[in-house]
Each structure stands twice: as structure tokens, then as C-alpha cells.
Structure P
Amino acid sequence: MTLHDLTNRYGGHTDARVVEIDVSGSRREITHSDLHALAADRAGQLTAAGVRRGHVIGIKAGNSLDWLAWDLAALATGALLKAFPDSTEVADPSEFVARHGLALLIADDSVPLTALTVIRPDGVPGENVAPPSAEVYDREDVHSLVYSSGTSGRLKGLQISGSGTDYVINRFIDSFRLTAADRHLIFLPLSNYQQRLSVYCCLWLGADLVLAPYQRVFQTLRKEQPTFLIGPPVFYDTALQLCSSSGADITLGDFLGGRIRFLITGMAPIRRETLEGYWKQDVRLLEAYGLTETGMVAWNTHDAYRLGSVGKLIDPDAVTFLDDGEVVINRPAPLSRGYFETDEGSTPEDCFRSDGSILTGDYGRLDEDGYLTLIGRKKDVIVLGSGRKVHPAEIESAFVSVEGLSEIIVVPTSQSARLGAIITPTDPKDAALRTQLRKRVEEVNGSLPAHQRVMSMVFSERPLRSDPAFLTGNLKLSRARAAEHFAGTLSAAPAADPVADEGGR
């Protein structure tokens, strides 16, 4: 598969389908060849609007067939699509277009149509509306511009590589044995580049593709019957809970549509209990690991998997570890060529090194069979008053077998010598269970080195990893936000004494 050849290839798929389902449940379906014709019309409209090779087209809109058509039109004309997250604010469209050097902005109803350079996803731009000030991007091999948020929650702008895109998709097709018989469901925003990788993959193979809003994902699963999908841990937790509580005599596989070959998660840590819940019902939920900066690094597959790991390295020769365990990637075709914007206080060199290697910011270790286990994020490391460094995710793993514990999140406290924990019981209203959990925390603490012990804790009524208030734009837990929210109660709550409960959470 190559992006260069994709435009000509998918136009010949007259049987493969692309389905769009909106929030109301309305359904629109076209063939790949019809999508190709729509994209060709859009490409002509871009040219008439004055868009040229290297121009940047912005898009801020929900998933739709029109979104795909503009993306494919940009690919056909040599323009670059700059995908803005839904949360992007556009108060003054003219100023926004100028600030980002755009030739055109395709935007939903949240952006007023007060500039000729702004159109709706189903609209048609005027002739020669591209401003003379529009930026021309001439860096070799840059295919698109995207934003990604890590655990900090702050956006970083990444230059996506065409060759890196080709590489990841080809490895994915081979490793998961994808064919034209597959059917893929996307419910995460297309502004997340992982979803566009899946789109290009399906178009290349002639596989069916379904776009649905997250509000209708479970209805869509049963009606559209995908064979694979990619989602965050919170989605899989929710699906398992809904299936268990439905009261119907239905298997998890049937709840997910009845045709699932495999499921992939990897955007954040997932509970071992959730993984085991899927495998016990013969539904293959596979952990994977990758970054927008590098592309996929490791994944579990049908043939090689180990629960609790993120799988085997895709390119063992491209992965090394620093002395502190940080994972470093050095491959000929990384997914990104570098940043065009970075977090406040960070620099490109914090990730992209001059020798071509990429620092992932993740700590990991390989077992004797070559499976990679992630220990934690560099930004999440807690430095104690003694100077000792601890990985909160590693400490949390010591508590996974505690009965009655749904979630534990280890955070720093205002007292630098002690760690705190935010705990969600399986039954938040059961006072006896809370007492039991306090005792079990003390027991597990006894098996840990002194500097890793949880010395204070509070209870939360619902898991923070499924609470939008504590998630980043990429649905990853923001530990800093969690620590800040619970700071007062954690500082006053020793683990062995009655614990201050956090009401409403």
C-alpha cells in the first residue's frame, strides 16, 4: 500500500461500502467508487478555489463522508490537510485562517461563515478564494498536519510522514491478516490520525468502513456488524458492563455484533480484569502500543499475545532503551517528521533527537520472550522528598488482584515523602467494602519497598479513567488533574485511619 497509489486504487472498488451514521441515527451509504467520484469533484473545487500543491487546508468538523472526501481530495491535489480537534475555538474565522496560514477552512456550524475562506463540509468554495498569504508547505514527505495530546492534555502539532503512513498500514495489514472481507467501525474523531490510518487501510483493501458517533456506537455495533475496531480502554470497560447488566441471554461477542475477529486498545493503560473478561468470552481484545510521533511500536496479534503486555516489538532492531528504561525508536520511516507546535515549556529535541531517534517518554521492559511491558510515563514519574523516583503505574499493578477494587490511581501528595491513592470500589456505597479495602491496601503495602507504599487514600464513587473531567483529548488519564482535585483530602487522610470520602465522584 502507498498513499501515492491509493487515489487510483479505491476508485475501482464498486462493491465495498462506506457508511455514515449521524447522531440521530440517519444512515448514508456509498461505494468506494462513489466516494472516489465525490473526492474528485472536491479536488476540482479546490483547484478552482486557488488551492495548489503544498497549500494547507484546515478542517474542524465531525466525522462524515464529506470529511473523508475533503481528505482524499487534498491527497489527490497535493495539498495538506490540517485537522483540528473538536475542542478548537474559532472566534474570528479570518484571523484563524491567517494565523494558521490556511488556503481554506472546512468547518462545522460552530464556526461562523464570515469569511470567503470558510465553508461547511457539504459546501462549495468560491473561485480563487485562497488568500495570497496562504502558506505553501514544501517539506519533503509531509503528508498531513495533525494535533495530538499526551498525558499533559496540551496539544502538540505533528508533521505526518507519507512514507511512515505507508509503513504502518502495510505492517498492520500483514500482522492482522486484513482482507476485503473485513468491516471496520470508526467512532473516534477523524482528527485523530490513527482513525485516518484505518480509513486508508480499508480503502486500499476494498474493506467496508462505518463511521458512527460515539453516542450511537453500541447500536451501530449490533446493526453494522464490524469485524474489527480500535478503541480506548473506557470503551471496552463500558461494553463489558453493558453486556453484563443487560439481563439478556447474549454473549459478549453477540453484543458486539457477532462478527468481531479482534479488538485493539492502546491509547491508555487498560485494566487486566477487563482484558480477562473479554478473553474468557472468547473475544480477542489485544493491547498495542504506539505514538503519533513514531507510529506503532508493538502489538499483540492472533498468533502472538501475552495479557498484560503491549505485545512484541514490530521492529526489534529499531528499539533501544536508555539506562532509566525509557523506550527509544529509530526507524527509517517514523510516522512523524517532527513538530510544528509543541507543549509550552518543551522543545522538539525533547522527543526528536539529532541522530534521528525518537524519545517516547515511556518506560518499558522486555521479557525473555520479547514481549514489551510498559512501566509508566516519564511525565508521570513522582519524585519523592528523598530524591527517589517512583512509577505510579508500576505501583498500581501491585494492587490489581485486590478483590473489590475497581480502580486505583497513585498520585503525589503535598507531603513529598508519601504517596496517595484514589480508589474506586466495585460497590462505592458499601461501607464494609471500604473498610476491607483499607486493610488490603495495608497488606499490599507490606510487600512493597518503603518508598512505593501508599500512605494515604480517598475513595471515588466512579472510576476516573471513565470520567471526562480527568481525561485528556485523547482519552488518557490526566494524573496531574486527579492529584490537584483530590489534593486536600489526600493530604489529610492516612491509609490506616478513617478515610475522607470524595462525594459526587
Structure Q
Amino acid sequence: MKILSLNQIRKFDQYCIDYESISSINLMERAAKSCFNWIINKKCFQINKIPFIVLSGNGNNGGDGLLLAKMLYLYGAKVSIYIVNISNHFSTEFLICKDKLLKDGIPLKILLEGEKFPLLDNNSYLIDAIFGIGFNRLISQYWKSFFHYINEKKFQYVLSIDIPSGLFMEKSHEDFTGIIKATHTLTFQTPKLPFLLPNYENYVGKWNILDIGCKNDFFQKIHTKNFFIDNQCIYSIYKKKRRKKFSHKGNYGHGILIGGNYGMIGSIVLSAKASLRTGIGKLSVYVPYCGYEIIQNSISEVIVKTDQKKDWISDIIIPINIGINAIGIGMGMGENYKTEHALASFLLKKKHKNLPMVIDADALNILSNRLELLNTLPKNTIITPHPKEFNKLFGYWKNDYQKLDLLKEMSAVYKIFIVLKGAHSIISTPYGELYFNSTGNPGMATAGSGDVLTGMIMSLLSQGYSPKESCIMGVYLHGLAGDIALKKSSEESIISSDIINNIGKAYQNIEM
């Protein structure tokens, strides 16, 4: 799914108006109707018992709010409507919506700057339709205080229409006091970029994409470099690699996982199990000698190769057999100086340059201590840092938008794919694209989860998926397996093995 810029969303709205022969008011009525349907279909809303408070600005977002208020009022809900008059500039569409309510005898109240705040009952549902996606400026201290007053009221639900009021869509905030804290954001057609960034989690709340019934022609034609990974995207990748009746293990690749040190062999065990469950045809692992019996006893299906050292990897010539299709390296590897030397020697060897590779964990920590080694990474290498590892490699950022810029810059400079792990894991490509994952849950913040992801991505590489496809498919399947695990458990009790055990069911979900 494409993530559109502000300018592209405006073009989309105009496209709907021009090519479907509807008015802007008709489009606003569709938006309001989609919000209305969402509310009345949610069992958590006691519409006949608990009143609604609607705060509408004087632009088109305010018009959406007024039309939604009218629908709730006619449905039988008790609705109090306030026009929050932050400026005296009213959009034409807003004035039309206002007249519709007045003709139906629906009472409106106006809040002017400097007035005493109205007494708002926190045993109500609040609908926030003050500012829309085009808002990009600071507001006065009075309105900041009003927003703070709203946030402190702790309403049962705060529903923001399209975007929480005060939240900038395309630039960072230095002052967060002028933003409404929504419990739910009801947005239209496509997610908005700040919804996917951690700085805004406390303001966006849970968000839902609502369809306003416009044709998808515009989305198919428009060019964007930001994407939200959904099932449709995954299915288009997966269907090209569906297994054929007369295939054999050789058709699905031979990969090798390199890592582990004394006390951390479990990292490779998790990666290996995940790799096998993701569909690799044949798997080798390379570990210190202390890992030999552990691997052999825990995973019968793998080929085990060992280093000359018992407790860590030290060989400057890590054996990569002919026929290996992809490499995963770094999980539980440790940072022993001999291991660092072994990794450096491995990266410098030309015979590995054409093999797809994913680098994780301690291998990334070694790279952050030897930044010159970044220049030795083969083109299209995949690295999978969490935020702290990314900091160590490439520096710090002041806000989430700087982080996105840094991701794109480093991918382009080193011609690599970066999977920045976390909620809505972000994949940055060498071509300036960003892909945000749609699956996963906080229960996956557990030891070994990253090792599982690396094994999955390496498995996909071995099977012939491109680096870009492997990143996209890997993070989606990984998160989806975690979501399936959550249905049988709780966020607190999920462990990495639960993710592995549900990879098969995640595949089944793609087929649906």
C-alpha cells in the first residue's frame, strides 16, 4: 500500500471529485459516513447511554466532524457540538456543512479565543475534528492550554478524524503540547507517515484506515517512495515462488548461518529453526566447537561445521562451500578480537562478494567498531539493526524524520538494505524507498526475536527471493507469526520459539 504525501492526498481528493463527478461535499459525506459506520459497528460504544462531544475546526476537517455529528444526532445519540474558532477563516465546505446542521435544527456552540473553557464531561466520547492533515503551524498559548485541558480530561474515547489535531503530517515537532491525544484515529484510504513513527504513538493511539469508496486508479498510477506492507503486497511476492509438484530440496536453496559463542549458541539454534520453517531446502551452520553437540541434539536437519576454537569463532577462512546460495552472520557471535579479525577477513574475501548476505547482532557491533569495514559490504547486503545498533553504526538523530533521512542516506551510500527493527520495522532500500511493516506486537520484544528474523530473511534469500523481497516478506511473516502466537497467549508470555512455531500458519494466512 502506498503512503501518500500531503500534496498527493489533495490530488487524490481532486481526482475523486473530477473522475467520479461528485462534489467536495459528497466526498466529505462519504468520509463522515465511514466514521459513523465504524462507530456504530463497535460494540464498545454505548451510543444510547453515553453522550458525544464533537469539536470541529473551521476547515474541511471540521466539516467532516459536523457531518459526523449530524449522523450521530439523527441516529439518536446525544451530541454536543463546539465550533473551535481558532481563526476567522472558514472554508466554503465548512460553511455548507454548518448550514446543513442549522437547517435540521441541530444546536451549535462556538468557542472563541480568550473565553473560559466549556465544562466538558469526561464521561463522554470526544470526537476531534479541529485540524486536518494540512495543519503545519504553531498555535497560540490559549489553544495549547485548551488542548492540554482536553488531554487531561481522560475521556472514555477520543476519536480523531483523519489525524489528531495539531499533529504535523510531514515535519517534526519541537513542542508536543499543542497536539490532541487520541485513543483512536480514523483516517482515510492510506496511513499517514507519522502514524508509523514512535514519537507520535501517544498521540495517534490505535488507528484504522477507512475506505471512502473512491476508485483505486489513482493509487496505481501515482509514484511514491514510502510504502505500508500489507497482505496484498506479500501475496504478489509469494505467488511467484509457489512450489511445483516435481521440485526437490535443491530448488529451495542451501544457506549457511555463521555465529555463536560460548553461552550464546541458542542464537544460532533459533535462527536455524526459523530458517528451516521459512522453507529453505538445505541448511548449514558454522559455530565454535562448543556448539557442535547443542546443534546436533536440537536440530537434526542441519549440517554442522565447527571452528577450530572451542568457545568462539576465530578462523580467518570460514568455509563457504560451492553451492551455498546465501549467508546469515552475526547472531550470538560475540566480539572477541579474534572473532573481529575473522569477520574482517571474511568480508574482504572476494569469493563471497556475489552471495546474498544478511548481517545481524554482534557482527553489526564489530562493524560499528571497525567502520571502514562498511565499505567492504557486497552490494545489496542486508543489515538488521535495532535502533541502538543503528546509532552505533551511523550516528544519532534528533527526531524520527531525521532518522528516516539517515536510513535512506546510509542505504544509498553503501548500496545496502537496512531493516531497522521495532514496531512497524522500517526497510530502507538503496533506491530511496522506505517500507513500513504492518504486522507484529509488543510481545515480540523478547530475547531471540531478532535471531529468528535473520534466519527467516536468510532462508528467503536462499530460495531465490531478491534482497528487497526477502526483507519485505521476512519482516511481514515474522510479525504475522508473532500476531498468531498472541491469539493463543499474551504479550508478556510470548517467547521467540512461539514465533518460529507459527511461521507455517503465517504462510497459510498469505494464501487466503
Structure R
Amino acid sequence: MEARDRIRRVVILGGGTAGWMTAAALSRSFGRAVDVTLLESEAIGTVGVGEATIPTIHWFNELIGLDEREFLRATKATFKLGIEFVDWTAPGHRYFHPFGQFGAALPGVAFHHRWLKARADGMDVPLPALSLAAQLARQGRFAKPVGDARSILSTLGYAYHFDAGLYAAYLRQMSEAGGVRRVEGKLQAVDRDGETGFVTALTTERGERIDGDLFIDCSGFRALLIGEAMGEPFEDWSHWLPCDRAVAVPCARLPATTPYTRSTARAAGWQWRIPLQHRTGNGYVFASRYVSEDEATATLMANLDGEALAEPRLLRFTAGTRRRPWRDNVVAIGLSSGFLEPLESTSIHLIQSGITKLLTLFPNRDCDPALADRFNDVFTRDMDGIKDFLILHYHATSGRSEPLWQHCRTMELPATLVARETQYRRSGRLILDGDELFRDASWLAVLNGQGIVAQGYNPLADAIDADGNRAQVRQIADVIARAAPTLPLHDVALAQAMGAT
């Protein structure tokens, strides 16, 4: 392959979290071998309310060489051990989706089958007692995982809450230092090759022309390249995920920050609570067919932990995806490729997942269609798996009578989700593909938390002596119970991580 066939110019349309994450990754990965230009307008706002992440964020931060201490300071970040779900299964009920793993690695079958067998044999240890992350979160404590598998700390996982606007600004600074050129302006026209259909340049309202070989659409819900220019259709998933609005507002922080996101079910959706160093992020994600925007705003404002720090901000969206986010020489990353509501904090993951796939399959100037097909196939599987996981939360409720929840409880489900639920109820098995985002521990936490109980377990577990198995499972719960109170409170751990004295 001759050098002239290589992509030399990448143009990113749109800034925000998606645009600047993409710019930072490309500049870090290619150095000066590829020119990266980002077009954005200060006059166009970004969504910027996605302030919670999942543990896959560590891969991206390592890719771009991000220093955790600087990052924590610059983005007002806190640590996150998981998500607490309040009033979802039924009013007054709560459960926790922890990061990391349940139990510990023991010989034989997966640990949760040992737990299911022990429970069938009369043991009463609840699932959350077998998660160090869940116990630390309940006590407002935090610790990082260690590499030694003999330590219970090795079972931990963690992510962050951060200010998305500050994160984008931090990545912009890194990107520009790495050679990314930012152009201020609004898109006026998209030039395309008459024969190939490839995009050749973007022209701004001021007449500036930006030529490129590969174009990344980070224009958010507007999807100006993948949707408007390339005509890639949007597949609507609102029949499964009917929430189509969010109202967001920051409020004053509490004296102690909790190391987890809280999701509280409401009559027509759910409310998020995300603690940062300088404030608490709040929002009500709701279905407009069941509640008005004014009512939703009033509900949110009546359920804040502290004084509101700004006027409430309304966002409108539709859950769904584009089956081909890579078309010709245009790749959609972030909201332009599809949208899944922030229930499990997957928005930033989906950005970096798109970036990962692009780097792995990075094309030459001809943009080999086979690479695009592979990208689109893997992206679609990613979206479908997350979609099923989110629908599970809405569908598996028993104690809520409001119209939204009645609809979700009785709606027809994707066949893949029906198969997963059925198999888990029958045998305790978690039927997951190898590259799915949410792994065994996540599905286990939500299935059990939402009241879906396994009636069986893997027969291989019967090869283990019943008394010995119960003793081992209980011993792990005891180790966790002893370890948790010895670990630092979250704010102490955060101060240490930032180098504060």
C-alpha cells in the first residue's frame, strides 16, 4: 500500500464530549501522521449532562495518556462504585448494581452458581453481601482494586462522575496541544464526490472550506453528516424505551459525596442524582405521553438535595440507533449514531466504543466497505445488548401502577431478552455474547434486584460438597463485612488521589 493511499486528513464535525474524545484519541494514536481538524460553534450548545461513567472509561483514559490526579482536579470528579436503584421494583424497594464482581474466583463453576446452590441448600446470605463494592457504597467508602487475586480488593471495579463540560474542555486542551486544529463556525454545506458519494469537504457559514479524507460525525442528535448528508435512517426504539425527555438542573452539594449514582423511579420515568466535588447533578428522564414538561420540572425541583444552582434545562430525544453508523467515508460517533437513555451511564462508553472500533478498523482513503460492514456489525450488537439490559429495568417491575410502568410491564419484549430472562429463571445461566458490555455481575445484580429469581443452577455445582460450598460462600461474605469498615471514606480517598494534604 503506497503512502498516498493513507488517510492524511480527518475532519470531526462537532465538539462536546464525543468530538473532543475522538480528537484526543486520534491525535494521541497517530501523532502528526494524520491532520485532525475539528469544526464546532460556540453558539451551538452541547447536551453535556452525561456526568456518570462505567469502568470502561479507564481504557480510554489510558489510551490518551490521561493523568488521574490532574483529571480529578480539572473535571471536579468523584469516584463511582455503581448505581443505586430506588423504588424501581416497587415503591420502598432499593437495590445496587455494583462494579467489579460478586464473590471471588473459586475453582469449578461461576461463583453465582455456587451462591445459587448455597441458597437452595438453605443459606440466607443475600447477593449484595457478596460484593465489596456494594458494601463500600452503602457505607460511603471507597478503595481502588488491586492486582493480587488473593485480596478481596481485586474484586472491585470503579468509574467516575465528572462535569461533562469541564471534561470536554480538558480534552480540548490535550487535543490542541497534540496538534488538533479547531475551527470556529457553523456548517453551511457538505461537498460530495459526484461518482463515489464520498464527502470531500465541509464549508462553514463564513465560507471556510475544510477538506478531508475521513469525516467523523459528532454533531449530536442533529446527525448532520450520517443522517442529513448520507441519508442513513434512524431506527426508533421508543416502543421499548418510551422516555423521550429529560429536564436537568444542578444543585448544591451535600457535605459528604456518595461514591455511586442514584436512580429513583418516578411516576413517568426516573430521576438521576450524580454527586460531584462542587455540585450535585440532577435530572428527570420522563415519557412526555404520561407527564407534561411542566409537571416533570416541578417533580424534579421538589426532589433536590440542596438549593438549585441554575434554571432547569429541557432535552428532547428518541431512543434508537442507526444500523450503519459508518457509511462510505463518514463515521458517526456519539449521539449521531444512536441514543440510549442514561439509565446505566452508557453514553460515554458508546463514544469510546465507537472510537475503539474506528482505531481497530482504521481505513485507507478508499474506505474499504468490508471494514465499514465489520464496524457496523459490532456496533449494532453493542447497541442491541445494551438496549436489552435497559429494557429489563423497565419491564421487570411488580409494585408500580402508573401508566408508564403498566405499559412497560406488559409490552412485547425483544426475543433476545425473553430468552435471557427465561434461561436465567430456569437454570441460573446468564446467556451473554463474548463482546457484550454488561457482563455476568451486572445482569445478575439487575435480574435479582428487579425480582427475577433463578429456580435452578448449573448441575456442575452439585459436584461440590453442600456444607463446604455454604461455608466458602459465607466466608467470602464475612471477609467483605470485615474489610469494608477498614477502608477510607470516599472524600478522604478522593483527597488522597488528588494529592491533597
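Every read-out reported here was derived from the displayed coordinates using simple, explicitly stated rules and does not represent laboratory data. Predicted model, so just to flag it, every value in this text is computed and none were measured. Cβ atoms are built from the backbone, for glycine too; each structure is taken alone.
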Open item on the list: Taking mean projected area of the Cα convex hull in nm², for residues 316-411 alone as the criterion, which structure among P, Q, R has the greatest value?
Closed with: P
- [ ] Figure out for me which of the structures P, Q, R the number 17.2 belongs to, where mean count of other Cβ atoms within 10 Å over residues 28-35 was derived from the coordinates.
- [x] P
